[in-house]
Structure I
Amino acid sequence: DGGKGQLSAAMQAFHQFEQQPPLVISIAKKEELLYTTTSDKPIKLGRTNEGLKLVQAIRDEAHRFAQHYHHFLRNKKLLGDQND
């Protein structure tokens, strides 16, 4: 998620840990353009394209998960660890 900048950051992380990355793609929000490591130009799919819908669903789930985890950590910090 985040377009070309996020794609570059992800690739740097793979290289930092000396890992061979899988096919990595990112999606730019507003225009819903797809960026890949295999092309310098973004890919624009039609709004009804099933591939685009899949990538959007993955992005939305990643956001949902990250927000949930952030709230969990915030509440844990505010309320203290109940296991202490």
Structure II
Amino acid sequence: MDSATKRFIQEKNEKLAIMVAKGFAATKQDIEELERKMDERFEEVDERFEKIDERFDDLEISIGKRHQETDELRDRVKVLEHKTGVR
């Protein structure tokens, strides 16, 4: 192989190497952007789950209060039944 052909092949290989490097760099940037967006989505999902947890906590408190009120009313009815003899 003569020197001109070797130089031509070397130049093409160098250009190809540059193109591949640019492609990898662009792909890396795309991946980093996707990871950033995924992190943002995960944060949004976490915030929504926290809100859901807060709502469940509120519901549990509300249900607990209703149970307590029901128990208190039941106790009052029992006392009234005992005092009046009416059932």
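Only the coordinates and a few stated rules stand behind these numbers; no lab work does. Since the structure is predicted, the reported quantities are computational estimates derived from the model, not experimental observations. Cβ atoms are built from the backbone, for glycine too; each structure is taken alone.
Key figures for this structure:
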item: Origin of the derived value -36000 (helix-only ellipticity at 222 nm (-39500 (n - 2.57) for each DSSP H run of 4 or more, over all residues; to 500); candidates I, II); result: II
item: If percent of Cα pairs over 14 Å apart is computed and equals 71, the structure in I, II; result: I
item: Source structure (of I, II) for distance in nm of label points 7 Å out along Cα→Cβ at positions 25 and 57, computed value 4.9; result: II
item: When distance in nm of label points 7 Å out along Cα→Cβ at positions 41 and 65 is computed for each of I, II, the largest belongs to; result: II
